[in-house]
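What follows is calculated from the coordinates using simple rules that are stated; it is not laboratory data. This structure is a prediction, so every number in the text was calculated from the model and none was measured. Cβ atoms are built from the backbone, for glycine too; each structure is taken alone.
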Structure 1
Amino acid sequence: MKVFGLTGWSGSGKTTLLVELVPRFIARGLSVSTVKHTHHGFDLDQPGKDSWRHRQAGAVEVLISSGERWALMHEVHGDEPDLTDLLARMAPVDLVLVEGFKAHPHAKIAIHRPALGRMPIWPGREDIVAVATDADLPGCDRPVLPLNDPAAIADWVLVFLHRSEALDCAT
């Protein structure tokens, strides 16, 4: 299972790029899963629903299932699990695209829009293997990819994945 990420400041376009990349990889015959990290709480449940009531009663995990999908909700009591722990819970696929998890050492593209006025996050970071941007980045020491051309980015990622053995899930 290969792991490749997108990282960048909030509002830079990580999710927009990720949802453009997924169907392009699938069209090339890859099975793809995604992992999204968030810094704020979220809830898949609705207060009062049965699965919500199960969690409120103290269940550590609640699995909800239908004929269309299933979801496993796990309550975190203690340290947040790291990406490696989360990947170990996922079914094997060809490629897992990770949004966020800036500090994890998997290979990733930094999404950078200079117009947002945020500092570049790639200097001094070996895990950031390229930068996708909507502007010129003179002096950038990484491959610079056209943010508004997801097909070109997908091509670049596939070449990178083919050349790198360091991206296996065991990372």
Structure 2
Amino acid sequence: MLGALFKKKINHNKFANVFINGLLQVIEEGFPLVAETINVDKSFVTSPEINPKDDYDFSLIVFAGNLKLLEETFYPEDADKIEKEVLQKLAKVYDIEYQDFVRLIKDYQSYMARLNMPSKVVLYSMSKAVFDKYQLYNFQDEYFKRLQVPNPLLLKRMDQMMENFIWDWEVFLKKYRVGES
């Protein structure tokens, strides 16, 4: 109980910077490993040959998923403020007008939710979105390729990889309190 009193307070603006920089670093360092892992996976009939530098869609999936998880972690008012800060800063990073970037992220979130229906598990939606955006269906055996669904074993491995790209709220919130200052 006393631990809550000694947590470092961080405002929404500073949190947005930490959040964005942390995820960008993980994406930059992690995507080449994800691409390599996918490229050599024995479940594919032929290698998808994903370029380790082709992380644009991947990064948007990671940010869309993590922003969706804000709603599950914070009270709605705080989640909205944090999301706005993050989206404003990300729009600059991606060199896109703010409203266009908001629409892009919302489109990705809707797309991910559709791919993952009826499940609402964000991690699964992220894995399925990677599978779809990189057209991995086309490199599977004929059965799954024809159905245009991921091989369940492959999808499970994708889920395990994608866990590394989800912000660890538990660790963060043990150390910090997010709020106005």
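Remarks
- Top of 1, 2 by FRET efficiency 1/(1 + (r/R0)^6) of positions 50 and 162 (r between Cβ atoms, R0 = 41 Å, to 0.05), largest first: 2
- Origin of the derived value 57, 39, 32 (Cα extents along the principal axes in Å; candidates 1, 2): 2
- When mean count of other Cβ atoms within 10 Å over residues 66-73 is computed across structures 1, 2, the figure 9.0 traces back to 1.
- FRET efficiency 1/(1 + (r/R0)^6) of positions 10 and 114 (r between Cβ atoms, R0 = 35 Å, to 0.05) from the coordinates reads 1.00; which among 1, 2: 1
- Set 1, 2, criterion distance in nm of label points 7 Å out along Cα→Cβ at positions 26 and 58: the highest-scoring structure is 1.
- Source structure (of 1, 2) for helix-only ellipticity at 222 nm (-39500 (n - 2.57) for each DSSP H run of 4 or more, over all residues; to 500), computed value -21500: 2
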